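Listed after this line are the structures, all set down as structure tokens.
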Structure I
């Protein structure tokens, strides 16, 4: 049994906690720990209770060997910096952020930590703080974000039945990134579930314009990718037609969105390679001012 610390309490943090419990001892790092020192939630439809210690960063009295960092992308770097003094020198850290940019920034700032990133197609959401709905089974793909991380480092604390290993995690993350950039911002712009993007011709045309620009950047970054962003996004919209993107959920709840780590990062890459992307820039500017 290992002591595993989880920073973040959203859907993906809770889903991974459900994979680990009860074989591992869980420690949930929270801004406001529970008065009784325990954090509990129920995962549905399994009707299974998950529980672990609830504590603040200041309450941690030992070095952390295993950490799951599951904050929003815009909080990830600050979260790592806030906990760095608690990490063992050879700690293993799993990153569960959407979009791109935060993983690369953490990798640059923590070269000696065994750093891993996960790309997930799992469907999960939390209707309230103490309930997790596992709405759709998907695939978790994990790979190394630096040269000191290896698959052997995951043995014993992450259940192999819940993930697959890929050495080329950058490619896997980018592939999901293509889909996120094509879908998530548009669901906010049009205030709609994923499936509506392929039901309305003007929405679909807009997505097509975004995807043409995404493909131009992809061909420079990953020349071997022969899938188009539009085909990937269209298929995702079919499979998740009734789902509301995480970005739209954040927007509706009045929370910051991860637009800077999706469309914003895409524009940064376009600028690096001198590739024009006017449709993505216009969408970014519209949503950033909203």
Structure II
């Protein structure tokens, strides 16, 4: 599923350009070919990643090997999950996860074709969630399928002081029953009682290890539970907090083009996808940077 037409290698500009979106997060990185850029350029890019949480690089022509090589500059990579048929989507490249609604001979070539339509943080149900994800567009529908990102720094900063005080020492259980598509994970017995569902427990308010900024770490809404509270109190408080996530002033929406690469900090952002016509093709390749520590 790689892009077949590749650009000829060009000399790398002496400096890349960082153009903020003007929203609470996000910046476009210009004048860079991600196949050919030096350590100095990457240092600038990494600084922008910590400053803006989400980076967009347009006009790229990457093979899966190029995508893996770029992503590894941020850290070790997770392997994509093995599918129900016992295989990975890209044989020999276990780091590549295909996000797609396309089927070939009746068999899906990827996952989450119509999933991830609600705000969430990837894999927060793990003890050590991933640091970041990179998503590269190979085919996009003519309309829809946009991806929005929400700054959890901005959400936390906007909370009233009394609410900040109330949640300061709370811990939240991130449910591990259901995957991004809403399906029960393999080997898990489903339950709709958040107090008994499986999942990791993390602080509700975390400090980012690189920026030192505080953020709200909500993960996902379904079956989330604030430890030690009565269920009704937990549900009511979570409902209140999630109303801030839904406010558009904390978000930035990306309209995809083929050749776009977006990498986001999974620790301090949430993301969601707009609906699109399921008869239209959408193919994205994703890598995921492995987590190195628990949220703190």
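Given a value of 6.1 for mean projected area of the Cα convex hull in nm², for residues 100-171 alone, calculated from one of I, II, which structure does it belong to?
Answer by label: I.
Identify the structure, out of I, II, from whose coordinates relative contact order in percent (Cα under 8 Å, 6 or more apart) was calculated to give 15.
Source structure for this number: I.
With helix-only ellipticity at 222 nm (-39500 (n - 2.57) for each DSSP H run of 4 or more, over all residues; to 500) coming out at -12000, pick the structure among I, II it was computed from.
Of the options listed, only I reproduces it.
We did not get these values from a lab; they are worked out from the coordinates using the rules stated. For clarity, every value in this text was computed on a predicted model and none was experimentally measured.
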